[in-house]
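Several structures are given next for inspection.
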Structure I
Amino acid sequence: MDNLKINISNLQLKNPVMTASGTFGYGTEFCDYMDLSKLGGIFVKGTTLHPRQGNNYPRMAETPSGMLNAVGLQNKGVDYFVSNIYPNIKDFDTNILVNVSGSTIEDYVECAARLADLDKIPGIELNISCPNVKEGGMAFGTSACSAGDVTRAVRKVFGKTLIVKLSPNVTDITEIAKAVEAEGADAISLINTLLGMAIDIRKQKPVLSTITGGLSGPCVKPVALRMVWQTYNAVKVPIIGMGGISCWEDAIEFILAGSSAIQIGTYNFIDPAISEKVVDGISNYLKENKIDSVKDLVGALKID
C-alpha cells in the first residue's frame, strides 16, 4: 500500500490512520481485535511527570451522538511508563507516540526530556488543554502566548517529532496554531474535546463530578472539520485531524479539509477494529477514484 504512505515532518507513516490518546490505552488492550501493524501510529494515553489519580466518579457520560469525559489524565507517571509500559510496546510494528500533559511548563519539559532517549518513541504530542496552575487554571491552549511558551520550552529538550494538540475552546484556532508553529512545532493535531456538560433532571445535579467535561464523538465532527480547514489555510506544518471520525468516509473528509493524517478516538469504544477498517476504506477510495497517492488528497477540497 505504497499509495497510503505519508510523512508528518520526519515521521514516516505507512498510512494516515492513527488512534487518539485516551481512547486506545497503550495499544496492548486492542491486540485481540486488530492487527496493530496495519496502523500508521498509536498515540498512547496521556502521560504526566507525576502519577495522577484522576477525577472522582462519575467521570463519563453518554450524550446524543457522543460522550462526555472528565477522567482527569489518570496515569502512573512517566517513570512508570518508561520502566513498565515501554518495554511491552516498543516492538509494535507501528509508530508509538506519547501524549504529554502537565500543569506547569516545567512539568511538560521534564516529562518530554525523560521520553527523548527512548529509541522507539519517534515523537510526542503535547496536550496543551491542561490547566496552567501558575496562571490561575487557564489552559495553556487557550492563549497564543502560553501555547507558544510551552512549545518553545519543550522544543529545547525534545529533538524528535513534536506535535502540539490544540484545544477547540478558543475564539480563533488559527491564532494558537500560528503561535505553536512559530515556536518549533513540527505538526499540529486537532481538535481536542469541546467543553460541555450534562444534567440529571431527577437529581437536579450535574452528571459529572467535575460539572463540565470534554465532549467527543460524531457530534463534534462539523466543528472539527471547520477548524482543520481553517488551520490548514493558516499554517505550513502538517495537520493531524480528529473529532468524531467513525468511518472511512469521515477520514476522507478530514484529509480533503487539510489533514495529512487522522486520529480515531471515541469510536474505538464502539468498534475496536474501526481503525483497520478505515485504512481499508481509504485504500479502496484511492483505487476507485484512480488517485495515485493519499498525498494528492490533502487539502484538495474544491471551493469553487
Structure II
Amino acid sequence: MSEIVGLVGMSHSPFATLLPPRDASEPGGRFLADAARVAGAVRRLAPDAVVVIGPDHFHANFYDAMPPFVLGVEEAVGFGDYGSTPGPLPVAAELAWSVRDGVTAAGFDVSLSYALTVDHGVVQSYEMATGGTEIPLVPLVVNTAAPPLPGMERCVRLGEALGAAVRGSAFAGRVLLVASGGLSHWLPSNDPRDPSVTGERRASMIHGRKDARAFAAAREPRVRAMAGDPGARVNAAWDGWFLKQLTTGDLAAVTALGDAGLEENAGSGGHEIRTWLVGLAAVATPFRWTAYEPVPEWITGMGIATTFEVG
C-alpha cells in the first residue's frame, strides 16, 4: 500500500519563467526562494511518486469536448509553454491505475488519457516542488479555465476519493501530492458564451485541438503583454484569508463562497484554487507552513503551503 507523505499547494505563473527576478528583492524573488526551500524539504521526504493536480490553459482541452477531470495513466508530455519543460514526463502508471479504479468506485467518472498533454499549470509546480522532472508523476487535470466548472464541493469529494485510492493502491511507495493553481488573478474571459469572446479567439477555444501549436503561438503574445504591470489586480487580503482557512482545514468556508463569490474575491483565475481543495481533502490534514508574496507583475498572488514543516 502507498503512504501519502504530504501535500504542496503552489501558485503558478507564466512569468515565473518569462520574467524571473534577478534577486530576492525583486518581484517574485521571495516566492522563488520559498519554492526552493520547499524543494529541499521534498528531497528529504524522498517521495517515490507525485500526484500533480493542476489545470490546463487551452493547450490540451478545448470546447469540442471539455471534461471536468482528466487522469493520465500511461504517457504524459509537457507542452513546453512559457518556459516549462517540454517533452515526455515519467508516469507512475501502476499508481495512476489505482487512482482511476479508486475514484471510479467512489462514483467519479474521470476522463482517461493514455497520452496526456500537460502545460505549465501542471509542469511548473511539479518542477518547482520536486526540483526537476525525474520523480514519476500521476497527472490529474481539473477544468478551472471556464464554465462548466466542477463544483467546489464536488472537488472536495473527489479529493477524498483520491486520498483513499492512493492509500489503498498496490503501489508500494511514498507519494507526495502537489496542487498547482491560483491564487487571486483576473484574466480575460474564456467563456464562448461571453459576447466579448469573438472571432478567431472564440474559434480557437472550440477548435484549437486541430492545431494546438498554432493556437498557442497566437495566444502567447497576448499573455506576454500582460507581464510587468505593478498595478495589475491581486487581492492579497483574500489570498491571506484563503491560506488561513486551509491551515485550519476549513474547506467549507471556501466552498460556501460559490463560484460567484470566489470570482468576485479572487478573479476568474481564482477558480484554480479547486486544485488546492482536491489536494487538501486527499491528505485530510491542514497546512502547517505557508508563504505568500503578491506579485502583480506576474498578475497573480503567489502562495505556497505544505502539510509538513519546511526548514
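Summary of computed values
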item	result
Label whose coordinates, when relative contact order in percent (Cα under 8 Å, 6 or more apart) is calculated, return 20 (choices I, II)	I
If log10 I(q)/I(0) by the Debye sum over Cα atoms at q = 0.14, 0.20, 0.26, 0.32 Å⁻¹, for residues 84-123 alone is computed and equals -0.33, -0.63, -0.91, -1.13, the structure in I, II	I
Distance in nm of label points 7 Å out along Cα→Cβ at positions 68 and 276 - highest-scoring structure of I, II	I
At a computed -11500 (helix-only ellipticity at 222 nm (-39500 (n - 2.57) for each DSSP H run of 4 or more, over all residues; to 500)), which of I, II	II
Structure (I, II) behind the derived value 1.00 of FRET efficiency 1/(1 + (r/R0)^6) of positions 36 and 292 (r between Cβ atoms, R0 = 30 Å, to 0.05)	II
Per distance in nm of label points 7 Å out along Cα→Cβ at positions 76 and 140, the highest-valued of structures I, II	I
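A short reminder: the numbers here are calculations on the coordinates, not readings from a lab. Being a predicted model, the structure only gives us computed values, none of them experimental. Cβ atoms are built from the backbone, for glycine too; each structure is taken alone.
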